[in-house]
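Enquirer: Next up: some structures, all given as structure tokens.
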Structure 1
Amino acid sequence: MLLRSLTLTIALTLSLAAAPAFSEERPGVLKLLPQDAVTEHEATIGGRKLDYTATAGTLDLFGQDGNQTGAIFYTAYTAKNAGANRPLTFAFNGGPGAASAFLHLGLVGPRILDFGPQARDGAHAKLTDNPESWLDFTDLVLIDPIGTGWSRTAKADDAKDYYSVGSDAQSIAKAISLYVAHNNRAASPKYLLGESYGGFRAAKVAGALQESQGIIVAGAIMLSPLLEAQLMFNADEFALGAALELPSLAAAEMDRRGAFSAEKQTEAERFALGDYLTTLVGPEPSGDAAKAFYAKVSGLTGIPEDVVTRSRGFLGNAFAKNSGKEKGEVMSPYDAGFASPDPYPESDYDRGDDAILDGFTRAYGGAFSDYARNELGFKTEMTYSLLDNDVNRQWEWGGRGGGSRLQASVTGDIRQLLASNPSFHLLIAHGYSDLVTPYGVSRYVVDHLPQSLAKDRVQLDVYRGGHMFYTNADQRAAFTADAKAFYAKNGGIQPSD
């Protein structure tokens, strides 16, 4: 669906020379990073005209010897004449290895990438104005972790020092602290917004800010977050993981048929944690009981009954190649309702690139690079790294709060944040048909938080679509409205705004 039109006036406060002004004082590849670019803008956001300042720049990191070790790229949007106590939200994506352009141009920024009427055309995507930018109710700072975007270490070999749960959280916390200090924002209520691994990161960063920087956040918004890896990554081996995943498969099947129903979705959730779970936990069913069970699961998910039977009802690895096999289609785990032509129809395994992650959403990278250069005045010859798989492969899940990938968890972090900070509030948002981080896992985590901590402070909202449901204009608008209400409810929007 096409976005509504928006009036945007840009007045550059910099001299945009043809060649970028590099900083020769910086070591190594950091020489390619220009000075911070500051531009002034006027836009119609949230139904009103808003004057704001955009800053595209870097925050420098230093070692104990006083030498610069790296630089973190960020983009900040601040409303003019709004006061020093306006909410301030720091946003980052996940991966690990993803830059913030997804959230930036997909959800919260004043400019947004439109993928066309079907929300999937990356080749003809157009940057347009975002009338529902979160700048309506909070200032924004979009952060790219080391190894993503234009964030780099001075020495290439040093980058791996940032590729772990603990060091990543500490570096982001340091960047946030530097921004707050440089811009005199200590009085602002501070929020964190993280997508996917970024949701996991938000919990870790909140803890690091509190412990090492003396900054206590007012709340966090976790979008399609990783919360409990053991309930996600073993869904084809363990009954509880499979049961928490099943509602997402049911939602995807209804979407593919154009028959989504909240009532039917609730029925699928009850079945998943009822007969489905108890059957998977027990011995393999047989006879008429087995036939009835597998037929029920097949009807809910659209996966052929023989495939359901062969897998004993564990479907995480079966949905991609079987949900649309008769049409020669393959489904994406990022949205199990999203069908695309199967590049390897002769194979029983999903061998091709993902049509969402490796397809149209890659356009965010080129679009942001062009936007930063031509509208924000940040000109560099460095390549903007949207999604670096090498970062993901090198990631160390061990160390403080990490453990192995299968043991990754932030449930304990969430409990500690709620317990130690009575002002902390949490909003978790998911897409119904997301198989990468199924909403059922987050619901399980939320349902098992002590009510003494979670009551009126933790909410879970679910929207139509998948991992990046915000690429759909209707769902993006609904989520933005809910986010605005979340800030207002928690004292994050001042009357003068």
Structure 2
Amino acid sequence: MKASEQWVTFMIILLVIYAAIILFFVVRGALKAKNISDFAIGNIGFPSWVVGLSLAASMTSAATFIINPGFIALYGISGVISFGVVLPIAAFVSLIILTKGFAKYGHSVKATTMAQWVGQRYNSKGYAFFMAIMALLLITFIVLINVGLTQVISKSLNADPFYVLLGISVFVFGYMMFGGANSMVYTNTIQAIIMFFVALILIGSGYEFFEDGITGFFAKLNAVDENLTQTVNSNSFLFRDYFEIIVAQIIIGVAVVCQPHIITKSLLLKDAKKINKYLFSGIAFMVVFFLVVVVGLYARLLFPDLKVDGTALKMDEIIPTYVVTKFSVGLGMFIVVGLISAGLSTLESLIQSLSVTITQDILQPIFKDRIEKNSILANKGVIVVLGIVSFMLSWNQIVNPNVSVAIFAQNGVYAYFAAAFVPVLFGMFLKNVPLKAVFTASVVALIVHFGIYYGRLTPYMQEPVNNPGIPAAIAILSSVIVGFMIYYFNKRKDDYRHA
């Protein structure tokens, strides 16, 4: 189904206005950024609730609003339990516990990136370099957001996805060369507020399906496919049993916080005492954002056979098509702006954190003074290269998706935070942790994750497309066990030596 000419015309006008507002705040923030530290963590004393909204906008992305509801359209209630209940609860608990420790230590050592935090915590430049290299895996997340945004905008403008993706890449990576943390907090706050109202509209958009109550709603889903109403969907490759739906998602939810664009957000607070307000405002908004996955159920009732005009919908097209089909021009355009905001907010955070990590923690140790003297210029060059690489990878995912770009992204992102989890966890809660314990744990996490996924180990990995959450969960557990054993035996050896 194509958008009407009226829709396309108004959408173009709205996108131009939206872009102008973003550029206004980019310029405003850029004028106050004097060095790479200002670009990384800002130099403006933002209110704690504003930084909290920036956290909410960064932590919930195009995956939450566009991609994950597509999985729910395919697989039903089992996906809602996994993505809409279990994962958020685990992530919120982890966020509360880990953020406080990270912010306290981060401020004391003046860390601006995740790799720096780890390197200074364990007094190892080599480990900091290793974690910075691992951060390159987060390019897969940039690809996911690029694809989600491209699907939404191309459907709204009846435009060729190639040129839409090109436009997104030039615009977003272009303005992020100048904005940094100062402007990102401004734009994220506006985006979070828009996303909040859009989330409420989307969650309420299926009201007519509840005319016979919740029982009637489930009956409608059951009539389409009995598996849609089951708490376990054996026909899926993501929600086959309770280990996959609950246990693995709890582990992923706890570890997902260990991404640079999420955990380092607390460093934007100039007063660590304001962390509770920051967490409260962020989590309150995220509760609503994560519930957007139920829209996938509405989309499945609207498109029972997942086809429009006889053409089968790709999974990543389902929600953009639902919006264009379901809503009037005015409301639909506002929702599209919300979906774009969901993508841009996380994309900005990823570009900002990843470019600073590459500049400070990869290039600077190699080229030393040459980078240090021209760090802002070097960072701009890094962003250009990131833009080109992510554009090429994104176009490949649009043309040749493996069910969904989410699988590609999850494989990279999950591997990263599996490797990062133990150094962050031990760094906050244990004393005198030897470097060999956390480094070994990180290496074990990577080997186990990629070994299980690409070696197709365990019964879960026997499908044509597999769930990256399973190898990631096993990798995280393995790394915690290995890391703690090395820490424990090292401690016993020290105790015996001093006895």
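No lab work stands behind these numbers, since they all come straight from the coordinates. Given the structure is predicted, the values throughout are model-derived calculations rather than measurements. Cβ atoms are built from the backbone, for glycine too; each structure is taken alone.
Enquirer: For relative contact order in percent (Cα under 8 Å, 6 or more apart), which of 1, 2 scores largest?
Expert: For this comparison of relative contact order in percent (Cα under 8 Å, 6 or more apart), the top structure is 2.
Enquirer: Continuing with this model, one more query. Of the structures 1, 2, report the one carrying the highest value of percent of Cα pairs over 21 Å apart, for residues 406-485 alone.
Expert: Top value of percent of Cα pairs over 21 Å apart, for residues 406-485 alone, among 1, 2, belongs to structure 1.
Enquirer: Among the shown structures 1, 2, from which was the value 0.15 of FRET efficiency 1/(1 + (r/R0)^6) of positions 334 and 438 (r between Cβ atoms, R0 = 35 Å, to 0.05) calculated?
Expert: Derived from the structure labelled 2.
Enquirer: Could you tell me which structure in 1, 2 was used to calculate helix-only ellipticity at 222 nm (-39500 (n - 2.57) for each DSSP H run of 4 or more, over all residues; to 500) as -23000?
Expert: Going through each structure in turn, the value belongs to 2.
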